[in-house]
Structures are given as structure tokens and as C-alpha cells.
Structure 1
Amino acid sequence: MNHTAILKELEAGKYAPVYFLQSEEQYFIDEVVDYIEHSILDEGEKAFNQVVMYGKETDFKQVMDQARQFPMMASHRIVIIKEAQEMSTLDKLTGYIEQPSEQTILVIAHKHKNLDKRKKKIWAALKKNAVILETKKIYDNQIPNYISEIAKSKNLKISPQVSQMIADNLGSSLSKINNEIQKLSLNLSPGSEITLEQVEKYVGISKDYNVFELQKCLGQRNKEKAYRITEYFARNSKAHPIQMHVGALYNYFTKLFVAKKYERADNRTFASKVKVNPFFADEYKAAARNYSLDQIKEGLKLVHIMDKRSKGMDGRSHTNQGIYQEFLFRLFN
């Protein structure tokens, strides 16, 4: 079950005796844990009926002792194990999971790595009696939609342009993105729309000097502005790590490669094939017209060279500014 479905059931008051949460993206785990920890019991009920434990410091007997207790003046008792992947005796909870208390909600938050499915006994017990968080790999083109959903969950509006800028500059960690949008929510009125200026002020992403703007300059073949942006990146390498930008540029030229094939398609078909928001269809079509197929292939080759040089894999020392400048010089010439 994905995190959205789990949250819907929780909001409807449908509680399972055991939740086993594992995912490559800890944001999904945190969303479910936060809801259970803060939204099921009121403050008075939590004092006697809610326990938060940490895997490294916890033994299975402690968990079972807490989970077997009856709730006191509340409908349920809640036992949460955070960082459960660090719990050396996790397997020994199998007996409890096979026969869990219906009055307890046991939450096992297993982060950073999945439970070994060769541990057949505990897996069989979990499949029978637990709600298991299941998530699919998140692809880069899906991140802007998740950003919109996160903003919506905090009662904020956000345009496709601003979502894309955040995605291009913060990478694919939804937890990191969630933290930054949380900052915005603390400084904006409910129902506000997040603007580029607010992102610059509260998140620290320049509305003029970011990888999103660099990609627009490349698509427009605007040499002067592209050089200006990359010089800014080189001077501020801590805030703009070159490896993150290399990844963004690779994705950009990969999209242009597909865009070249579908540049005459209608915007809806084009957006579906290129895997971009329809809002950006015309921008990508214009960029595809500014490059021949051979030039796009050369762009991908140059990004690959950037990647190797930024990692020192060609046996020579290169500055970030030199890497950017050679990339732009060869791309535009």
C-alpha cells in the first residue's frame, strides 16, 4: 500500500494493529509516522498510551511489554519504533506480529534499507497481519508533481515553473524538499502562492542564477547569460555542487533528444512523450528547433565529459569554472 492510501485509511479512523514502513524515500515513512504520532491520540491520552522507541536502544522484549499493555482511557495504545533497521532483535518480534493486540497500533519505521526478504518468518507474519508501506522508485520527472502535492498539503499554491525550479535545484530528496517548503509555510499566509522571490528569500535559490534558468538559456542559445550563470555557480560551488548540475543537464539534453522526434506533435502528446509538464511544452519545442539532432547528441557527450572531469577521472585537475566554460564553448561552437 502506498503512503497516500495508508493516510486515507488513518484519516477515516481505520487502524491496523501493525504498520511496517520501509522505503528508499524516507519522506513517505515520515508522513505516516507523523500522522500516527500526532493525530490519533489527544495530548492527554498520549501521556499514558503513546511510546516512541529507537531501534538501536530497544530490545524486542521492551516492545512486546509496551504493546501488550491495555490502553488507559483511550481507544488505542500506540508504540512507535523509529530507526527500526538498527534494532538487532527485530526478528524476534515475529511472535507478537503473528498475534498482535487489536488495541495497540505498533509502527515499525525501517529506514534507508529494506528488510531482508529471506527472513521468511517475520515476512510471513507481516504479510498476514500488517499494513506494509510499498513505494515505487521516484523518477526525476515526477518530482515537480510531488512538490505541488507537498505545497498543497501545507495549504500553499505553487506554479509549474516554481515547482520545476525547486526540483532542479534541490534534487530528488522529498524529505529535503518538504523541509524547505515547511520553511515557506511558516513565513507565508495560508492559501498563498509561492513565488520565485519567496523561494529566493526563504530557501536560498536565486531566481536568476539557478540550473532551471541555465537550461532555459541553453535552449534559447543565449551564450552571454549562460556564461554569467555558470560563473556564478563556480564562485558559489558549495550552494551549487557541480555534480547536481551535471545530472540536471543530462536530464535536460535527454529530454531534448526525445523532443526532437515529437516537436510537431500537439502539446499534450509532446508533454507525455518528453515527460514534462504541458506548461513547458512550447519551451522545449522551441529549444528542440534551436538544435539539430547531432548537436543534441554532442550536448549529451559534453555532459558526459563534464561528469568525468568533475570527478577527476581523466587524470587532470580542472576547476569548476573551467569545466563549465569548456562545456559552453564546445556546445555553442
Structure 2
Amino acid sequence: MTTSPQSSGRVFSGAQPSGNMHLGNYLGAFKNWARLQDSYEALYCVVDMHAITVWQDPVELQKQTREAAAAYMASGVDPSRSILYNQSKVAGHAELAWIFNCIARLGWLNRMTQFKDKAGKNREKASVGLYIYPNLMAADILLYKATHVPVGQDQKQHLELTRDIAQKFNSDYSAEVFPMTEPVIMGEGARVMSLRDGNKKMSKSDPSDMSRINLNDNTDTLAAKIRKARTDAEPMPSDASGLEGRAEAANLVGIYAALTDQSRDSVCAEHEGQGFAEFKKSLTDVVTAKLAPITEEMARLQKEPDYIDSVLADGAERASALAEPVLAEVKRAVGYL
């Protein structure tokens, strides 16, 4: 299989294989990845090295890596048009990350808000990997000289760090090795919130399964989760400005908008005056129609682990071929070659 470069440049993205993939992953990432294949040379990575910044059961990690790959493909990532692989199979990620550990400054990492969020009150017990993983993220992107990265609002800080590292490397070694990677900000639904708390992002790590819609939920489970999703007693406003201060209602409207490729304003206009109990029925129909084929295809793919492994192995070989000349250029600049 080959991937032909597209005129718009090269895009890189990835997701961790840690637990059930959910609607937030689909709307914030996978759906957009499928679209980006039309315009970019694309690399999509299962970031299993990032996953072990917190302890993972080895057997479960392997299973979840396959599940993540299945979710990518079921959502429209085509391994004949993109490069699909898992991070640990391409040694260049670790090699470049070490060099970036020596380029990045402690002050830069101290400003990373996601470490504070993930480490919480146990900061001193967090792994070193969790602290420096933004450097690995920069290596993931720059190992392929990716020109673009699709990001949500919560990841823009990491892309800014990637650009800082690229700029400092180029300056320190007087060599224009790395590009200034640009963000691709996607549309509605880039940030999907918890069904139980509209101020928290939908997450695999939330202890309540009712807080998220998993891509492997059956239709009955999916319908029950939407029916029980937290909202308020106010009706649907005429436009999105009427959702201000109504986090849970805004979240449900945003999900509907993202799945139907509409604006939030148009969704509000379409359902103006409707109570949210009624709106949830329409939302259930939309979510079921969009996710049922993905759930079915994921289940089919997961029954073929050898096929998934072959896709990942082929992708790793192709990714390595792109990474090798970049690493050689880096090593020459540093003085290793």
C-alpha cells in the first residue's frame, strides 16, 4: 500500500488506547481524520507510549490498541489512503523525544495545564513520563515534519510547545530542520462534554459510564444514556446565544449539530420552543443513525485481530520509512553523524 502526498501538506494525529473509545473521540477526532484524508498526506497513530505514562495492564493494553485501531477504521480512516500504526513500533518517536527533552525548558513544561489536571493532588507520585509527555507529543508530530495537526481547544497549548521546540532546535543548531506546524481547528463538536456534568469533558476515565456514549454501546444503552443525560427545565431557545449558562443543554445541542453538520444556531431554530425531553428523542435518532454502523464495523474488525495487527505492522513500516531521513537530518545537526 502507498500513500500519495496531497497538495495541502502532511497531517499527524493520534489517540491513546486507554479504555472505551467514545462519542467525544469520534466527534473531536476520528470523524475529522476521515475528512482530512481528502486533503492531506495523513498519519494516524495509536499512541501506546503515551498510554503508559500511567500504569497499564499489558494484556489490556494490547487489546485496547487493537480496539483503538478498529475505532479509527470503523470511523472512516482508510489504511490504504493513510498511514495507521501504533507508536511503540516506530523507534524514532523515543529517539527524537530524548533530543527534545534536552531542547525543551522546565519553565515551558511547568506551564502545561494538562499535567496539573492529570496529576491532581498526587503530583509528587506522578510518573516522569506524565510530566514530559508534551515533549514526546512534539516528537510524534515533528518526526514526520507534519505541517498540520487537528486540535481541540484543550490541545492548542501542546501545539504551541511543539512550535517552541521546533523553533529552538532550528535556532540552536542553525538548521531549518522542522516546520512551524499549524493547527487545524475543526467545527462543531470539537469538545464534547460529559452527559452528567456539562462543565467536564467527556472522558474514558470518568468513573460513571453514564457520563459518556461509548462507540461499542448498543442502541438500548445509547438511548438510555441520552434519556438520562442531565439538562434543565428551560425550552430550546431560538438561537445558540440562549444556551449561555446552560452547559448541559448546550452540550446536547452541540452533539446534534456536530453529527448533522449543522450550526448550533440552526439546530436551535429547528427545535425552538421544544422541551429537552422531546429534543432528546430526536438526538437519540441522530446518534443511533450515525454510530450504529461504526459500532457494527468495530465489532466485525475486532473479530479479526490478525488483520488489525497486519494493518498496524504495515503502517509502522511506512511510518518508519518517512521518519528515517528526518532522524538522520536531526542527528547530523546535533553532531551524532
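None of the figures in this text is laboratory data; all of them are computed from the coordinates on show. These numbers were taken from a predicted model, which means no experiment stands behind them. Cβ atoms are built from the backbone, for glycine too; each structure is taken alone.
On mean count of other Cβ atoms within 10 Å over residues 68-75, which of the structures labelled 1, 2 is highest?
Numbers: 1: 13.5; 2: 26.4.
Going through 1, 2 one by one, mean count of other Cβ atoms within 10 Å over residues 68-75 is largest in 2.
As an exercise: semi-axes √(5λ) of the Cα gyration tensor in Å, for residues 124-275 alone, calculated from one structure in 1, 2, equals 28, 22, 16. Which structure is it? For semi-axes √(5λ) of the Cα gyration tensor in Å, for residues 124-275 alone, the value 28, 22, 16 is produced by structure 1. Here mean count of other Cβ atoms within 10 Å over residues 44-51 was derived from just one of the structures 1, 2, and that gives 16.4; the source is 1. To which of 1, 2 does the computed value 2, 8, 15, 15, 11, 9, 11, 12, 9, 7, 2, 0 (P(r) over Cα pairs in 5 Å bins from 0, in percent, for residues 60-211 alone) belong? Computed on structure 1.
Suppose you compute distance in nm of label points 7 Å out along Cα→Cβ at positions 132 and 252 for every structure in 1, 2: which one lands on 4.2? List each step's numbers first, then the result.
On the way: 1: 4.2; 2: 4.7.
Derived from 1, not from the others.
For structures 1, 2, which has the highest computed value of FRET efficiency 1/(1 + (r/R0)^6) of positions 76 and 108 (r between Cβ atoms, R0 = 30 Å, to 0.05)? Of structures 1, 2, the maximum of FRET efficiency 1/(1 + (r/R0)^6) of positions 76 and 108 (r between Cβ atoms, R0 = 30 Å, to 0.05) occurs in 1. The value 3.1 for distance in nm of label points 7 Å out along Cα→Cβ at positions 148 and 228 was derived from one model only; which of 1, 2 is it? Going through each structure in turn, the value belongs to 1.
Each of structures 1, 2 was scored by relative contact order in percent (Cα under 8 Å, 6 or more apart); the highest score is held by 2.
By the measure mean count of other Cβ atoms within 10 Å over residues 12-19, tell me the structure among 1, 2 with the highest figure. Provide the component values of the computation, followed by the final result.
Working: 1: 16.1; 2: 22.5.
Structure 2 comes out on top.
Looking at Cα Rg over 2.2 N^0.38 Å, point out which structure of 1, 2 has the largest value. Answer by largest value of Cα Rg over 2.2 N^0.38 Å: 1. If mean count of other Cβ atoms within 10 Å over residues 204-211 comes out at 18.2 when worked out from the coordinates, which of 1, 2 was used? Source structure: 1.
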